[in-house]
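Have a look at these structures, which come just after this line.
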Structure P
Amino acid sequence: MIDHCCAEMTRQADLRCQAHPDVFACPDAMVRFEPKFREYGLIVHDGGSASRGIDFCPWCGARLPESQRDRWFDALEARGIDPWEDDVPPEFEDDRWLREGLTDPVSAGEDLPRSP
């Protein structure tokens, strides 16, 4: 579970609507949170799935965590995984890869893929 900066951000980031399973279709949803990248964005309600990244909380003003998107791609690349072509391990589909320290396969004791 992610600790967000304030109660309102927690409510918004964790909002699950019974009537709209897709957060982008829900008119009450304002924030999109992507755990695997730790990215926050304001949802653009234009019928698509766009959001505008934000660096500060709109409710309490706290600085939000830095995106981990580049580290995510680097960690997969270090394992020889291409996220566009290969199956991504389940622990990389949410924030487990960050919580479990899976960013560096060598220090985690994992074997790196070998070239044939």
Structure Q
Amino acid sequence: MAKCPVCGAPLDWRELIDQMLTLEDFSELLKSKDDFINALENFAFKCPHCGEEFYGKFLPRDEAEKVFDLLNDFKGSIDWEKKKVRIRLNQLLALDKMLEEWDKRVKTGKF
């Protein structure tokens, strides 16, 4: 899971994306994974724990790509009027990771 590169505290992807919703063209970024990742990597986030700013390039890229997919898979995942993410991205990422691990175990026969 994503951690602050300054203080090491765990980060909530929902809060991170909420910060990105301030971008005027955010809805356009959801149309292209490359554009989304590029904007995320160059965006200056503020850690809710230590208050320090850091660039998104320090966040795990694989998680960022899954966040993009989740935001697009779940229609209505963003409340555009309130500029808030409605879905719990961290829980969905954890579930996705658990399912990937389960698939690996099933394929290798290690239960």
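Matching task: 2.6 is the computed value of distance in nm of label points 7 Å out along Cα→Cβ at positions 30 and 54. Pick the structure from P, Q. Structure Q accounts for this read-out.
With relative contact order in percent (Cα under 8 Å, 6 or more apart) coming out at 27, pick the structure among P, Q it was computed from. Among P, Q, the structure yielding 27 for relative contact order in percent (Cα under 8 Å, 6 or more apart) is Q.
Highest-scoring entry among P, Q, by distance in nm of label points 7 Å out along Cα→Cβ at positions 38 and 86, is Q. Here log10 I(q)/I(0) by the Debye sum over Cα atoms at q = 0.12, 0.14, 0.16 Å⁻¹ was derived from just one of the structures P, Q, and that gives -0.44, -0.58, -0.74; the source is Q.
State the single structure among P, Q that was used to calculate helix-only ellipticity at 222 nm (-39500 (n - 2.57) for each DSSP H run of 4 or more, over all residues; to 500), giving -4500. Of the options listed, only P reproduces it.
Where a number appears in this text, it was derived from the coordinates with a stated rule and is not lab data. Just so you know, these numbers come straight off a predicted model, no measurement behind them. Cβ atoms are built from the backbone, for glycine too; each structure is taken alone.
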